[in-house]
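In what follows, structures are represented as structure tokens.
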Structure I
Amino acid sequence: MSFKVISGYYVVNSEDTWVYDVDVILEDDREIKAVVGFSPQQTEGALFWQCDIGEVVNERYDADLIVEIAREYRDKNRPKAKCERT
């Protein structure tokens, strides 16, 4: 089972703060399985499952791996937010 990121985007991008979400799917599936959110106060990433929790348990989805993949994507792809620009 292999996860991959399909997109990253700002849900908040203001002069004061930002929130950046990363969508994660299973490699062979188009359905979003998780969204990992980042903000100045949540740099490690907050995981939000987008599928039934029974699926998460039955398929033994690795939350740590999903957050790690999302962090790597964020680090390589997130443009500076408005509040970070000088």
Structure II
Amino acid sequence: MKYENMVELAEAFKKGELEGYTLMLDTDNSFLWYSGPVPDGLNEDEAESFCDRKTDEASDWFHGNGYADVGDACKAAGIPAEWV
């Protein structure tokens, strides 16, 4: 993985390394999704294919653990937090 945890991921977003990407959250996983612009001149199918390729590329960069990442996300935001 390029980003091992939420702290590294947060830094990457702050630095602009992940411009055009959104962290998709689910109960048991999280992953990066390309939500940025598509090149001009692409039809709908080509644009969808472009976004799918960008999302597939990002699948090697980060995989999270859904709700289990909340503690790391708080840490990345500078919020003291503990599980109870």
**OP:** Please state which of the structures I, II yields 0.65 when FRET efficiency 1/(1 + (r/R0)^6) of positions 19 and 75 (r between Cβ atoms, R0 = 25 Å, to 0.05) is computed from it.
**Re:** II
Original post:
distance in nm of label points 7 Å out along Cα→Cβ at positions 27 and 59 computed as 1.4: which structure among I, II?
Top reply: I
**OP:** Have a look at I, II and say which one yields 2.0 for distance in nm of label points 7 Å out along Cα→Cβ at positions 11 and 51, as calculated.
**Re:** I
Original post:
One of I, II was used to compute helix-only ellipticity at 222 nm (-39500 (n - 2.57) for each DSSP H run of 4 or more, over all residues; to 500), and the answer was -11500. Which one was it?
Top reply: II
**OP:** State the single structure among I, II that was used to calculate log10 I(q)/I(0) by the Debye sum over Cα atoms at q = 0.15, 0.22 Å⁻¹, giving -0.53, -1.00.
**Re:** I
Original post:
Out of I, II, which one gives 31 for relative contact order in percent (Cα under 8 Å, 6 or more apart) as computed from the coordinates?
Top reply: I
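Rule-based calculations on the coordinates, nothing more; no lab input. This one's a predicted model, so the numbers in the text were calculated from it and none came from an experiment. Cβ atoms are built from the backbone, for glycine too; each structure is taken alone.
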